[in-house]
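These notes open a run of structures that come right after.
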Structure P
Amino acid sequence: MRGKRFAAVVAVMAILFFAMGTGHAQEPSKAAKRIAIRAGRLIDGKSDAPLANALIVIEGDQIVSVNAGGTAPAGVDVIDLSKMTVLPGLVDTHTHLLLNGDITSEDYDAQLLKESIPYRAILSARNARIALEHGFTTMRDLETEGAMYADVDIKKAIANGEVPGPRMQVATRAMTPTGMYPLLDYSWELQVPKGVQYVDGVEGARKAVREQVMYGADWIKYYSDRRYHFEADGVLHSMVNFTDEEARAIVDETHRLGKKVAAHAIGSDGIAAALRAGVDTIEHGDGLTDALMDEIVRKGAYWVPTITVGAYVAPGRGGNWTKMVDLEKVAFQKALKKKVKIALGTDAGGFDWKELNQAKEFGYYVNYGMTPMQAIRSGTVVPAELLGWSDKMGTVEAGKWADLVAVSGDPLKDITELERVKFVMKGGQVYKSDLK
């Protein structure tokens, strides 16, 4: 025992000696490396038309200048993308890194019952890399689906450079009242995992918000509704989960703590309840009516349609889901005319990360009525505003993070080019360079 104590003391003394010895002999910090990118066409997120033959100069993780033509400064390495179109890094504002396909309840249950949280976290690191290589340099992850606060760990590992992935804002555990989200219908004798945090009552709501923020939540997400169905009026209705008082408590406490709220709201009743509560974003929103769109605009909220996941799961789920996909197309076209703020979000994780490219969402937006430039801004400029990072990202200009992607063709002529990203840079570091 004495020997172990002596060894421990020696170890501590050695650490202290090392720390003291190095405290006055630090090497001078090296100047941030400067590089330049020559872009054949630059869609900068600000201009209505691409900028030809643009030179983007980067120092460290930031853009220092963007100019048409010109010569790269002496001694600066140049990345030649002169035959490509360069854009700001893409943003997905609705993902689930800890989920890998959710067509049926069996798909969902198996992941929570048969996969440990550590195993799911390992897969989420793989998913983060897939997203980054597809050009998504920033994502908002909207709940861990039973994996507790593992999204905070993923965000931290990416930020610390331990694993490659997008910049992250995370929502940790979504909220519903008791008994209103899977896993359900198992024997009452079994304690099965829950995909959410059960929250009841006004005080319970406030406490849950405080707890999630304490553990690292950037956003609070709650499920506003369930049981989507059509009634005689032809409107998609739903059953509202929280009382108005509970929902307002969630939103009020979240805003008081300086965070924002996302509401899963598919049917018109759930959307209306979420807007009454004062949420910042409506997720999915298939049942949006004209009046509800007007209310979104009036309140300055954002709509995140997640069209890709709806189209993906509808055939397997059956019932009203196919009709809901068609309904959302009509809502999207009306929302465009009403100038609803639409931010790109895919609900990746609801579909398998290895099966679909998140950039398919851009194609839906163009098919539903956006111009290619509007669609690109929905996945760059608008999400930057939603995330509160407009001063850091969303456009290619001096002072912003050096988050850039490049494609071979012209996405203003063929939006599916964004599904074939060849070059990815995040924070001045190249993560993909397929320039052949």
Structure Q
Amino acid sequence: MMKQRAVLGVVLMLGAAAWAQAPRRDKQAAPPDKTIAVHCEQMWDGVSEGLRKDVTIVVHGDRIKEIVAGTIHPSAEIPQVADTMGTCMPGLIDAHTHVLLQEDVTAQQYDDQILKESVAFRTLRAVRSARLALQYGFTTIRDLETEGAGYADVDLKKAINQGIVPGPRMEVAGRAMDVTGAYPVLGYDWQLQPKLPHGVQEVGGVEGGRKAVREQISYGIDWVKVYVDRSYYLRPDGVLDDIPTFTLDELKAIVDEAHRERHKVAAHAMALQGVHNAVTAGVDSIEHGDYISDADLQTMKEKGIYYTPTMWVGAYMSEGRGGEWPKMVAVSNETFQRAMKAGVKIAYGTDIGGFSWDITPAKQFETMVKLGMTPREAILTSIHTGAELMGMQNEIGTLEPGKYADIIVVPGNPLEDITTLQKVDFTMKGGVVEYQKQ
């Protein structure tokens, strides 16, 4: 008989931050009241250097109860044992997604979704996106704005939490913020422009920024997202420059208000000035960061600001977008390599939704390895740094007793062949088998 172990207590942490995220009060579906087991041909727990062979993970409710060597047989205590072939490992985390967006390589693709599709229709497609995320092995995501669909992401998160629809564990940003006239939908008859929907909440002034933060929090967002730059261009010296959006005073007010309310801020910051302003204002994560100066990388390391690069989507979109975008791919890759050397905390985020949800977001792992990471280092940006960024490192990211039973199975050894992450055969989230390849 296996020894019973008490489930570890869970405390939400924010890594280097000294304050805790405001408590979540969403209604949650009751965890399954049963004990099951997953037998693994081999297992990587997200901590060890290598794989363990012939291991069984015992799950009670939504948590891992214990991990034992060998195979166990069904019994009255454990009536169900799932036998898997391949490698069991922790569920993946994508820290930059858009479930309400279905590819926007061109401006026309974006405008068609905003202007021709109802929020209800886009939400139905987002349900499919959430289900696909599970099939791809991503059991947790940070969804960074709805692109004109209001707070539909908040509603989707609630539906997932209550067990109404399947989907990954989510933290959401609702409506991102930008200054007036800087974000689509743009370029239409000026007489119609005030009546057209926009992909963001337009915000102006210090007090306007504080008010917008308070409003968004009241509607249930977990993260505040701000667009801090636009109009990117390559200078002759190879630096990717930009036009800042918010003034530094406005940006500082938004960050201060969000932190005062115990929420974090993600900054869409692509280039020199936007990144510098965001880092100076003290945001919690830099999204994309195609160009970051060495001085700002050092400040990010000192402040514990996370970097969520999205190199794969940049390469995917570059040809279709034209202009400076093809040249920006090399700049983004070089910035990623400098960030690695600088010791900045890199979190895995793909910007899926910018590319089709029919493509697995695990594609970017391959890019990270080509740019110098080992497969293990690349995976840790997802399961470790991603969990820490979201303040969930004591709940997800490794296979350990007391943590959520978020388990995926891939063929082969992902620590040797990173492409195995593109071929998920089995996904369990919180003790429930959400996907099993037939």
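Just so it is clear, none of the values below were taken in a lab; they were calculated from the coordinates. Source: prediction; values computed, not measured. Cβ atoms are built from the backbone, for glycine too; each structure is taken alone.
Of structures P, Q, which gives 42, 15, 9 when semi-axes √(5λ) of the Cα gyration tensor in Å, for residues 74-121 alone is computed from the coordinates?
Values: P: 42, 15, 9; Q: 43, 15, 9.
Label of the originating structure: P.
Who wins on distance in nm of label points 7 Å out along Cα→Cβ at positions 58 and 234 among P, Q, i.e. which is largest?
Going through P, Q one by one, distance in nm of label points 7 Å out along Cα→Cβ at positions 58 and 234 peaks for structure Q.
Thinking of P, Q, which structure, once relative contact order in percent (Cα under 8 Å, 6 or more apart) is computed, gives back 18?
On the way: P: 18; Q: 21.
It must be structure P, since only it matches.
Starting from the value 22.9: which structure in P, Q was mean count of other Cβ atoms within 10 Å over residues 82-89 calculated from? Could the numbers behind the result be given before it?
Working: P: 22.9; Q: 19.9.
Only one of P, Q returns 22.9 for mean count of other Cβ atoms within 10 Å over residues 82-89, namely P.
Ranked by distance in nm of label points 7 Å out along Cα→Cβ at positions 290 and 354, which of P, Q sits at the highest value?
Details: P: 4.8; Q: 0.9.
Largest one: structure P.
Quick one: helix-only ellipticity at 222 nm (-39500 (n - 2.57) for each DSSP H run of 4 or more, over all residues; to 500) came out at -9000 when computed from one of P, Q, so which one is it?
Values: P: -11000; Q: -9000.
Going through each structure in turn, the value belongs to Q.
With percent of Cα pairs over 32 Å apart derived from the coordinates and found to be 41, which of P, Q does the value describe?
Working: P: 41; Q: 35.
The read-out was computed on structure P.
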